[in-house]
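Visitor: Take a look at the structures below.
Please treat every number below as a calculation from the coordinates, not as lab data. Just so it is clear, the model here is predicted, and its values are computed rather than measured. Cβ atoms are built from the backbone, for glycine too; each structure is taken alone.
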Structure P
Amino acid sequence: MKIAPFELERWYVQYEFNVKYNISASCGRETTTAELLAMAGPEGREKYLNLGLDYTQNPGDPLLRQELSKLYASLSPDQIQETTGASEAIFLLMNHLLEPGDTVIAEAPIYQSLFSVAEAVGAKMKRWQLHEEHGWQPDLDELTRLIDSRAKMVVINSPHSPTGSVLSPEIQRALVELAEKRGFWLISDEVYRGIVYDPQALLPPAVDLSERAISIGDMTKPYGLGGLRVGWIAAHDRSVLEACSSMRDYTTMCNSAPSEFLATVALQHRDEILARNLAIARENMALFASFVEKHRDRLSWVKPRGGFTAFPKYNQDAEGKRSETGKNILSSREFCRRLVEAENLLLLPGETFGLDGHFRVGFGQDPRKFAVGLKLFDRFLEK
């Protein structure tokens, strides 16, 4: 299998664990094992300490799948296939559902595996471009122009990374109706589901609206549990789930027992964890809003409606000055590389999402550390 280098992950391999301050991460505040075991109580803690470390079931631990099914109105536990993170869910689905020559339409910008895996399978990719001036909302008219006779899959992500946009109910419903009418799969990356700043913006999972929709979930983003590597596929079609389970025999086979146990505890206390992480993100977003206002001659942004990231635009040339014409802007890789070298501070270049002139900032970490990061960023821009 020939697949393109994963630009975002390659950037993090180079810098993520070598900088002092990282304000680019897309996850909620890290949750510790001690916190989860405290939630589990003395009996749960004892169970965890005596947990066997043999193989677990390929489809996933029954208790965990039961908790996951509660996130959906229309699914039973056997309509959930556990995976090693959302990355494996994407890999399994695209390798099963796609054939060479199929057309896949994906929002852009979007997480790279949501299109690179499809390209490696041999699918023809079409970019459904999101535009800052439209609040990063997708244009349905543009989508209909992109759909052709070989259209097999449309890929969406809401809440969206890196922009923080959230689909409107009207657009979500129109997408579902279009999938049913034209017969393509609607793959809905919902790894940020539950992270919205207005409760009215919370959408139902796409899979609850149609049998042509498949939802992907993950414990990483909302709960700050990336180290557990627990993701899942939620689908009505049991043949799709069975095929993904069979293919998983060649990838990770199963998840780890400690990860499944801790993920189950987190889901049992999800309201508590989500409320904490949303409060942290709101505090950091308020700090960043003031920061953008201070540097409004060089920075602009669309305030996120969901998720833990935003995708600000900058206006700075190679000499560190504001470009009066908006041309000759410093590349985002160079902009972020200089920031690392000058201040030991990490942002994510927009180029890793295929859109230069932007960077990703994340709001999930301790506000005290985030505030320090903004002070360093301020110094960088000022000098």
Structure Q
Amino acid sequence: MPRLLPSVTDGRNFSLMNIVLLGHDQESLQQDNVFRTDTMIVVSVNTTTNTVSMLALPRDLLVYVPNWGMQRLNLAWGRGESIGWTDGGWGMFRQAVLYNFGIELHYYAMVDFSGFQAIINVLEGVTIAVDCPVRGYLFTGEYDAEQQPIFELTTLPIGVHHLNSREALWYARTRSNSTDFDRGRRQQQLLRAIWAQSRDLGLLSQLPSLWNDMLAVVDTNVPLEVVLQLAPLGLTLEPNAIENHFFRLNIESRSWTTPSGDNVQLPNGAMITMVQNFLTPPTQNRLVTDAARIHIYDGSGQDARWDAVAADRLIWEGLLAQPQGPAEAPYAETVIIDYTGATKGSSLEELARVLNVRADQVQFEPDPNRTADFEVFLGANYSSCFEREVQVVEYAPPATPTPAP
């Protein structure tokens, strides 16, 4: 791959800082110096435009690893450590990412399961808007007579949930009813939640005093002075100024079975466009740049805060929406009211696409004295689990606790 740069048409030069966030599984393997980086998210901070992009790299991508050959990407770090590569696992992983994706990495930060849970505990949990039901075996925190951990089959339904550290780790790892691609999306969602909770608790402004405590649970080569340089952006960043990118099956990658029977993903040519979009500031990438004021009401009658779920879904598309709580009356179908009177340059098309709303469900009521550009009344037919590689499951009460299969 060539070294990729932002796609711009006005000749501007951008200053990018690319930091890869890694989660490894050494605790589950119980082997010294052997682990896989099953979570790999590149965070690109554009210090020129004060925007952020995230890209999740699937663990099963088959790539060229220097001095080794074609291997899964999540094995590169451990390989570098085991053979004493220059700069160890970081050096080999960094070169593998540059060679295969054209992305130059500047820093890394890595945690294991315990470190991740320690961060969530400091934050007293994180709040997540779940737009697709998630099912899997959740560790109960208890052990059986043989001191084996006890798990229970758990479904997290659509809605807004505050997760403790055990639940957050489960949400980041499970893929019983979804794919590795969707798991990457959920991990980016957790990073958003960690950032928001840290900001709201005032922890970002306390970074110098918390730095040594953080180093006890996070392995990183990011200098404190760089963290302090980025802190003001973390305090002022708007949620819709964060872009999220992830591979999609049969678009940026395709499945393949190796001669030895391993199931892997092969990158497709569309990956180049995705990486360029990832490195390009959001205002260059998106059709929606008009900062529309969007108010969302939950008229579904489900009592599950669908307005907050839909608002969170819109943020991922660059639309900054405000949840307004329940509607005064129930709606059978979702309705969008357009108060702008705009004929072009409007957010309406993108809003309707993301919420999966038909043209006949849009009402036009131009109002120069409006307090919102659009009002959305979610109906009982609203499906937040849209354009996702998820097997939709119905909510079920927790099963009798049993050891995980």
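Visitor: Here helix-only ellipticity at 222 nm (-39500 (n - 2.57) for each DSSP H run of 4 or more, over all residues; to 500) was calculated and came to -8500; which of the structures P, Q was it taken from?
Guide: Label of the originating structure: Q.
Visitor: May I pose another question? Identify the structure, out of P, Q, from whose coordinates Kirkwood radius over Cα pairs in Å was calculated to give 22.8.
Guide: Label of the originating structure: Q.
Visitor: Same structure, new question: The value 3.9 for distance in nm of label points 7 Å out along Cα→Cβ at positions 256 and 304 was derived from one model only; which of P, Q is it?
Guide: Q
Visitor: If you don't mind, there's one more thing I want to ask. 3, 12, 19, 23, 18, 12, 9, 5, 0 is what came out when P(r) over Cα pairs in 5 Å bins from 0, in percent, for residues 152-223 alone was calculated for one structure; which of P, Q is it?
Guide: Traced to structure Q.
Visitor: From which structure (P, Q) was distance in nm of label points 7 Å out along Cα→Cβ at positions 320 and 360 calculated, if the value obtained is 3.6?
Guide: This figure was derived from Q.
Visitor: Could I ask something else about it? If you rank structures P, Q by relative contact order in percent (Cα under 8 Å, 6 or more apart), which sits at the top with the largest value?
Guide: Numbers: P: 25; Q: 18.
Largest calculated value belongs to P.
Visitor: Given that semi-axes √(5λ) of the Cα gyration tensor in Å, for residues 104-263 alone, derived from a single structure, equals 25, 20, 15, which label among P, Q identifies that structure? Before the final figure, lay out the partial values.
Guide: Working: P: 25, 20, 15; Q: 28, 22, 18.
Answer by label: P.
Visitor: For the read-out Rg and Dmax of the Cα atoms in Å, for residues 16-159 alone, a value of 20.0, 58 was computed from one structure; give its label from P, Q. Working shown, then result.
Guide: Details: P: 20.0, 58; Q: 17.8, 57.
Computing Rg and Dmax of the Cα atoms in Å, for residues 16-159 alone on every structure in P, Q gives 20.0, 58 only for P.
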